[in-house]
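Scrolling down, you'll hit the structures one after another.
Laboratory data are not the source of any read-out in this text; all were calculated from the coordinates shown. What you see is a predicted model, and the numbers here were worked out from it, not measured in a lab. Cβ atoms are built from the backbone, for glycine too; each structure is taken alone.
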Structure I
Amino acid sequence: MKKEYFEPTQESGAALFKRNIGGEVVMLNLLRLRDVADYSNNPELSPESPISGKEAFKNYIDHTLPFLQRSGGELLLLGEGGKYFIGPSDEKWDLVMLVKQSSVQNFFSFASDPECMAGIGHRTAAIADSRLLPIVENAAAT
């Protein structure tokens, strides 16, 4: 059975801190969406009638973007995914998102802001599976 991923673990958070990233970080998000959003964990955010995972994720972006921008971050790209050109042929991602944050500390501040977290239920309702990869520019490659 294939494992799905929704949230970071304590271990993955500690590992990110241990990388001692000194500047900007770009978060590569790969997102697989539900056909119908599942608000069972956050009924207070549930719309009156069912919506798609894509619509629920748009609600999440609309809620979250001002907090991201206030924390020094920016949404670089939100694009439609698909099947890999190089990679497992049976795997696809509906959305690809690149989010740049000025620092890991600012990323964690943004991700733990209580007002921002009030809308996380839209993301939870939307996502069937996800991956999040922190990327740092490699000075040797530039």
Structure II
Amino acid sequence: MISQKAKYALRALSVLARAEAGEPLQISDIADRQKIPKKFLEQILLDLKRNGMVTSRRGKQGGYLLLRPAGDITYGEVLRLIDGPIAPLPCLSITAYRRCEDCAGESDCEVRHVFARVADETRAVLFSTTIADALTSPRAMIAIEGAV
């Protein structure tokens, strides 16, 4: 299950992707459109900024905008950034592998074999679906929600 923070991050990126090119959106506008608590959104946007997905402009006409095209930001990238590893078991994590403490051997573990397929399919969907894809295809969103 994804966290509320990850859901908000994806929704905020969707709003920014719909904005006019080069036109920054203020935090309050994004928060109002997506019903996201403003203080929480500030933290999320700072995380996204530190990781090169969004940028900010100061001043009266300032706000946030996408730093990279929406077609270059995948759901998997955002989820990994916000929630951490995308794996149902620690022994299946690509970025934070850890051997399961109660496992006698990965090659003989039936549970690992089944969940390896789940992890592979989930990653395939998440890392091939971009923010832009989700905006143009409601079915992409349904597939993602069903996969996670």
Structure III
Amino acid sequence: MKQLKFSHQLCFPIYALSRLITSHYQPLLGELDLTYPQYLVMLLLWEHQSMNVKTLGETLMLDSGTLTPLLKRLEAKKLIKRVRSKEDERVVNIQLTPQGVALEQQAAQIPLRLADSLGVTPAEVQELKDAVTPLLYRLKPALKC
């Protein structure tokens, strides 16, 4: 059956590429004492300054069982703080600490260093991102986060 040939599958190249790209992040993030998921949280916080846990989970497509321990580790590193909303105590906002803000400067070169490590140009990175992002967000509603 032609449709079951390994070479015709979409899943493998995306899966393998994801693993390879993540492995190229590891030494760069190791310099900052961050894991890849922690880096993603920090990217969102550097961009938005503060986000509630629910929005973070939805954006990163992570359930609370995965996100909560990740946030606790970032808090233990004194990079973030969890603050209950005064309007609704059920809402927990995540904010950067001064150390978390300062880490942004150290992380600023990671995207360029990653592209260099992968042997691609920033334009090629953007091209790949532009190709996969629409599919990701089309499929996202089917996920149970």
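Structure notes:
- Comparison across structures I, II, III (criterion: distance in nm of label points 7 Å out along Cα→Cβ at positions 15 and 47) gives the highest value for I.
- When distance in nm of label points 7 Å out along Cα→Cβ at positions 71 and 119 is computed for each of I, II, III, the one that comes out at 1.3 is I.
- Winner on mean count of other Cβ atoms within 10 Å over residues 79-86 once structures I, II, III are ranked, highest first: II
- Source structure (of I, II, III) for helix-only ellipticity at 222 nm (-39500 (n - 2.57) for each DSSP H run of 4 or more, over all residues; to 500), computed value -9500: I
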